[in-house]
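Please treat every number below as a calculation from the coordinates, not as lab data. Worth saying up front: this structure is predicted, and the values here are computed from it rather than measured. Cβ atoms are built from the backbone, for glycine too; each structure is taken alone.
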Structure P
């Protein structure tokens, strides 16, 4: 029975890896040919996306994805880490039992709901107060920052709670305040876990589709400010795959190849930071 269960678990693990390999093989099979024909540099650095004219430059989409992701991190990381520090070190058990499940519940809300709230409330506020179309990098960054909070907060709390209690007790015994202990002792000790949470949150932001389609404006031009509309890599695939054929369809799969590499790099960096000792 033990051998049977062990083999079944091995089969389940291998099937997961096989599914990932098949997905990667299919994406590469469909997307690599057009990158080989047009050239990788022209595909990555091209500024024009016009499938009818055979122009497939995804530089505006790469810049849009990076801008929105960076904006989401600038907003979400300080808020998420501060929330994790409060819940792990300063909050009473009563508030932990209230706030932590509420933050984790954010992960269960469908992304279309975030997009709808952004379109109805956030975009008009930005348009009235700051100018621009409203559907912009700033609006998408704010929405994605909220969506990344559960990942950043949960992993940061686990990292802070994994620090041995003797570190904190020794710091307090030497006369340090609680904040000095957190900043000078707990943060350096939990840095690897916190960075891993930030990188995983970044991966969530890059891979988000529905909310970004609704709130980013979907402009194919290179943005010049945070109030400009953009289109991300994922949004471009979701918008145009339904009617794409021929080279257009291959170009969308090639976009998926680039996105696949982005996600793999981020996940690999997260695993590396999680295992690293500073």
Structure Q
């Protein structure tokens, strides 16, 4: 299976540089499929999946603000899901893509909901994989359970090692630790390729500032996970909600999303990143979900 080499680009949206990868085969064929990544990752992690989709889709991945090759943003005020959704639509306008399917994982799922709600006339189908969209009551109960009042994921993000000797060292370390050890080796390699930047001294550095990741995990702003959940009622397109059988999040979140949409959620073997654990299975899931 061959994957077209993605063409990278960058636009300005809301005064920020927003990067994207376009796996355009150059023949004008393929329905546009927009893919949005989890917090702390980047669009490039989808590269190994593109080969599993054949020539059915022209895949476009957006580096959400503060991630990948997009401009660094650490201010929580600028990291709302609503702002990221506007960036996605700005990229699609730049590429001249009017109608598209949408796939979002984790944070990317929360952003995808807002894209679908804001531009219903442009939507084909949408696939949400463990989308971070939470009912306000469940969000309050979750936050009250945090010792010290701070999200442990935000604490962990701030502890991330920023600079590494080389990409091989990153890959070896990440591949031996939870939850990244569950990622398909191709996905991990793709993330390390596009999710790190070369430094002048020969070392490599995280493209996503740990403060960006922490700010998103710990956000208390209105335009975070609860806002995405509230906008589910405005989604009009055919949508699938999937979550992992071994998720470390609350399955009730995803059941609640499906309830709002009036559909049945689908449970898939695996953890939070189940879509990236088995690429052949992922290709089948995407084809079925997007019809």
Origin of the value 21.4, where mean count of other Cβ atoms within 10 Å over residues 232-239 was derived from one of P, Q: P
Structure (P, Q) behind the derived value -10000 of helix-only ellipticity at 222 nm (-39500 (n - 2.57) for each DSSP H run of 4 or more, over all residues; to 500): Q
Computed 21 for relative contact order in percent (Cα under 8 Å, 6 or more apart) - originating structure among P, Q: Q
Read-out Rg and Dmax of the Cα atoms in Å, computed value 22.0, 71, structure in P, Q: P
Of the structures P, Q, the one that -0.43, -1.22, -1.33 was derived from, the read-out being log10 I(q)/I(0) by the Debye sum over Cα atoms at q = 0.10, 0.18, 0.20 Å⁻¹, for residues 56-183 alone: Q
Computed 1.00 for FRET efficiency 1/(1 + (r/R0)^6) of positions 40 and 192 (r between Cβ atoms, R0 = 41 Å, to 0.05) - originating structure among P, Q: Q
